[in-house]
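Asks: Scrolling down, you'll hit the structures one after another.
What follows is calculated from the coordinates using simple rules that are stated; it is not laboratory data. It should be emphasised that the depicted structure is a prediction, and the values quoted were computed from it without experimental measurement. Cβ atoms are built from the backbone, for glycine too; each structure is taken alone.
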Structure I
Amino acid sequence: MIERVWSLWAGLTKIPIEFPRPGEIRVVVSPESQLCPPGWVGIVQLAGAALATVPEPGMVDRVRDALQQEDPVAVLQPTATLGPAWLSYLDRADFVPMNGEVEQLPVEHPAVKELIAGVDQADADEAGLDAILSDAFVVRDAGEVVSGCGYRPWLDTAAHLSVLTAPRRRGQGHARVAASAAAVDALDRGLVPQWRARVEASRRVARALGFRELGTQLSLRLPAE
């Protein structure tokens, strides 16, 4: 699985490179990188290896030197950051399915839109449920959709999962059931389920399903020199 994950992130740099191996650090110039927003530095660390993309050649040595330090962010002193987010992946052999009644709906379904509309904008943006390309796998209670999960395929390799639960129904296991159904669908299609989380509650859901945390993703906007 790790080879597929490394290949995925190397492909997202939008230049022909290989992901470094454990113990290695690689910094490359790629203004079109999808590891981060345009003009930012993107850093992905997976299984003991680190890959970073920078928008211009003058940043390469600066970022490489920082990645060899204990706290690269403190060294680089960015003007803005996104993350870090933990990256977790699911192998079928590790999968712990969750039983429960799940319904499959198109993301445009009014019940799914109502779930998204029922959270604040920050929660909606973090979950990204409105951006999924799969159907939404939803859990209902008393007829109301209280949790939903779907995914976007990344480079025909990973299924990037998005899960959202109504605020008053969190901590009750609904996200695990919805995400379990979405993960089954992704695995059956030959994709590696990917879970990206910044908060501990989300990380707990992933771990309960058998996802393994392999590393982190971080985006930095650096000050001009």
Structure II
Amino acid sequence: MTNNSVSSTARVLGAGLRALLVLTLVCGVLYPLAVTGVAQALFPDRANGSEIKDGSGQVVGSSLIGQRYDLPLKDGEESPAPDLKWFQPRPSNGLGSNSVNTQYSLLLSGATNRSGDNEELIRWVTEAKAAVVEDNSTPTYRVHPADVPPDAVTSSASGLDPDISPAYAELQVHRVAGKNDLDVKQVEDLVADHTTGRLLGFMGEPRVNVLELNTALRDLTRG
């Protein structure tokens, strides 16, 4: 009886081990390889993280995740000042800092998450709008508070939005042109070239990917 019990146990353990090995091979090796192969064959850009490369072919980030463009943090500062030679993304404390390079660190994700009549939100938006007006006004171009679009003063739901509206990009043109010693028309054309319309002509809103735009800007200033 004991021998039969041991033999039965050994058969069960053997069957379980074989099932484990087969399932590991199928689910842990063959299936991932098949999915990866199909993705690389049909959607190589997306499968590799929707990478954005500069003119030299260096990967500078992903088109799916926004990045900040800030000056180095100074002593006594709680948050760094924006580097105004670059187009700025939507406000967010969740974006990793990047001046169009490969050093990118993601901090956190989160939105404004306040009701429209919340006093703290009103203060944030008022201060942000004043900063946008001040930062983007030049001796020859004056930004009016009424011209500041909502995405210039509020974060997206995730806080990681890689895109801004064409209105916000155009509002920054004169400042970016002046900071980089470029003609305004050159920068306007750059924004137009990197403006994506509605999907299928009616879905979503027109948008500008900030990393793609700043990568093109850097290539232009280097040229």
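Asks: Looking just at relative contact order in percent (Cα under 8 Å, 6 or more apart), which of the labels I, II belongs to the structure with the highest value?
Replies: Details: I: 26; II: 19.
Comparing I, II, the top value of relative contact order in percent (Cα under 8 Å, 6 or more apart) belongs to I.
Asks: For distance in nm of label points 7 Å out along Cα→Cβ at positions 41 and 209, which of the structures I, II scores highest? Let's see the in-between values first.
Replies: On the way: I: 3.3; II: 2.5.
Structure I comes out on top.
Asks: Given that P(r) over Cα pairs in 10 Å bins from 0, in percent, derived from a single structure, equals 7, 25, 29, 15, 8, 6, 5, 3, 1, 0, which label among I, II identifies that structure? Intermediate results must be reported in sequence, preceding the final value.
Replies: On the way: I: 8, 33, 32, 20, 7, 1; II: 7, 25, 29, 15, 8, 6, 5, 3, 1, 0.
Source structure: II.
Asks: Another question, if that's okay. For which of the structures I, II does the calculation of helix-only ellipticity at 222 nm (-39500 (n - 2.57) for each DSSP H run of 4 or more, over all residues; to 500) return -13000?
Replies: Details: I: -8000; II: -13000.
For helix-only ellipticity at 222 nm (-39500 (n - 2.57) for each DSSP H run of 4 or more, over all residues; to 500), the value -13000 is produced by structure II.
Asks: When you work out mean count of other Cβ atoms within 10 Å over residues 17-24 for each of the structures I, II, which one comes out largest? Intermediate results must be reported in sequence, preceding the final value.
Replies: On the way: I: 13.1; II: 10.1.
The maximum falls on structure I.
Asks: Can you tell which of I, II yields 4, 17, 31, 32, 14, 3, 0 when P(r) over Cα pairs in 5 Å bins from 0, in percent, for residues 33-88 alone is derived from it? Numbers along the way, then the final one.
Replies: Values: I: 4, 17, 31, 32, 14, 3, 0; II: 4, 16, 14, 16, 16, 11, 8, 6, 6, 3, 1.
Clearly, the read-out refers to I.
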